[in-house]
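So, here's a batch of structures to check.
Read-outs: derived from the displayed coordinates by stated rules, not from any lab. This one's a predicted model, so the numbers in the text were calculated from it and none came from an experiment. Cβ atoms are built from the backbone, for glycine too; each structure is taken alone.
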Structure 1
Amino acid sequence: MSHSFSSKVAIVTGGGSGIGKEVAARLVKAGASVVIGGRDEAKLRRAAAEIDPTGAHVRHHAGDIAKPATAAALVDLATQAFSGVDILINNAGVFRPKAFLDVNEAEYDWFLDTILKGKFFMAQAAAKAMQQRGAGAIVQTGSLWALQAIGATPSAAYSAANAGVHALTRNLAIELAASNIRINTVAPAVVETPVYNTFMSDDQVKETLPAFNAFHPLGRNGQPADVAEAILFLASPQAAWITGTVLPVDGGVMAGRHA
């Protein structure tokens, strides 16, 4: 493992699958203890068993991240089980493309509450705990869609919420610097995770996702490991002089139009 997280304590939201689960597993392998959050108790329990079969270095808590009480509960669990919080992987999110003219208020609220409000209050609760430690690192999952609009996947509310996440990164970097808490964000392009199964059937996913390979100049969709490696770097002491950045992890999409 290139990074050491020996005796560090991390909270990973959206830790039951996809990028979050990949990061949590790599953190534990690198010596950390991890609390994973998500909405689905059974899914979290299965993920925890995969992340650490001994159970010694993983705990989980199910709840809706849009509620600040969920963030507080994750911090309480990390503090009670592992004595504090060093790292937050602020990763929970939702995705479902829909034409702007068809989006209703409930759908708008779902994106903004889950993606932006959820990350805002999770970062706040974690930062308060990190102040007790005298240092900390926060890494968020934003989105390429907040940097560029993609016609094939109309997602105005999703993109606006993630633009908020990107702005939060810069603001918290300035406000938390005096507490020695760094915050950075990765902005992935299409990554093959179970998020697509939340609005498409397995057959639709098999048909649709390969069509996006060519969208990326490097010729392939991302895998959870591609994004997890960037997140781990930003969370690690190797990135000690990096804060307030949004890093595209996108197979070259932000470089320009290649087709």
Structure 2
Amino acid sequence: MKIAAVQMVSGPAWAANREAAARLVAQAAAAGAALVVLPEYFCLMGRHDTDKLALAEPAGDGPIQRFLADLARAHGLWLVGGTLPVKAASADRVLNRLTVYGPDGREAGHYDKVHLFAFDNGHESYDEGRTLQAGSVPVALQAGPLRVGLSICYDLRFPELYRALMTPPCDLLVVPAAFTHTTGRAHWELLLRARAVENQCYVLGAAQGGTHLNGRRTWGHSMVVDPWGEVLAVRGEGEGFVIAEVDPARLVQVRRQLPALAHRRL
């Protein structure tokens, strides 16, 4: 089964982001992808963090969710719809939600980002918790022949989330993200490969990658990593996609020759 990660440089206009996402998913589908992942906030990289509040949709319906459902149906593929803002209980918070749609366009499941990014280097600070409400439940689901574990961006730094997704083991872990250029350069590939090695499964990272209209620069380097930690495909910065094959025999081989998952004690 071929899997693909779409890389974007999203801006503040939903219409432009929608057109780019549709074009790139169509290209990945034409290349044979049966499962495609969009990056975090594919629909909006606003000029202000609070811009996402105005774009937030009710759970289960809205222009962005209908777009994703229609896109999955049009191409007959599994679509992991990056993330979009979904209304939360509090009017000044939203959920950062990853939604998955099957080839029939129906929602197969969703996951709300559990770990919220924050930093303070003494000169500047940022806290996602100012506008986001954290999720609380790990989610894995069946997408055709693959058991897929869901995660988002900053989650990548918390291996315990991925361990929770491995009962039973996943074949694929997906990570839509918008890593900053600084943290991405230092840790993005390192963490993706670590999650692949320790969980002995494929990892697909779909990133924002470039300089956005709000001045932010994201790292990009969307990639596919195999269960041995080998990078099968990677894209630097800029729009595009990466694609690779999930080989069930490779999963079996890695887990048989070094059965680390069976050796777990904690």
Structure 3
Amino acid sequence: MPELEAIIFDVDGTLADTERDGHRIAFNAAFADAGLDWEWSVPLYGELLQVTGGKERIRAYLAEHLPDFSPPEPLDDFIRGLHRRKTAHYTQMMRTGSIGLRPGVLRLLREAMDAGIRLAIATTTTPENVSALLSAAPVPGHYPALEHWFEVIAAGDVVPAKKPAADIFHLALTELDLPANACVAVEDSDNGVRSALGAGLDALLVTVSSYTRDQDLAAAALVVDGLGEPGSPPPKVLDGGCADPVAGVLRDAGCVDLTVLRALHACAFGRSGD
């Protein structure tokens, strides 16, 4: 079995809990800019998150809730324009630091980089959104900007199909030039679980977010309620095929660190026989 060589992270809900108070707010601002009286509430946006990709989400909203809507220009152009406005609002919000990284994320990224573990991103959000989030994150003074910690950033419309299709993870693996069994993937949603597993990333850690706590995530190797920090209560193990063998390692570590990820990796690929 190969050693753990890389960690591939999702972004929204995983690196930062950006959906409810980031993307949703930006969509509503874009609608207001366009003179539309649409308002995506917290519950409605949770439903719309079953569709990955912002442009795809607008299209799904129209089909389900406003089937008689007549856009002022061809529908594809109209949706692209709305999404551009939304991205501008979102990136401005991120640049102000209004939404930070989830607890434990920067610690784990730093541990990985210091240990020579390669870092990558596989996300359906746009590269501009990723850059805005990472560039606003504070890092220790002797480290480069967080965006430069990631060797590969696979994001947005660079693949034919978005999550839950496996395309974006396949792309990240190709650009890393690594097999799936040399990596751990970190996700937060059922669509992310299906995408990662479809690319053979059996060593899959899920850290549930505000919108995904009630989703069926049991197919992941390990499901926890966060990454945790030393000195704080350890993360709760919620589910996963490697929950039992890894729980003790997590309890001893007190947080999700490289020791935990290596145990997860060994369990996931040892069990599958790779």
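Looking at mean count of other Cβ atoms within 10 Å over residues 141-148 over structures 1, 2, 3, structure 1 comes out largest.
Can you say which of 1, 2, 3 returns 2.9 when distance in nm of label points 7 Å out along Cα→Cβ at positions 165 and 205 is computed? Value 2.9 for distance in nm of label points 7 Å out along Cα→Cβ at positions 165 and 205 corresponds to 3 out of 1, 2, 3.
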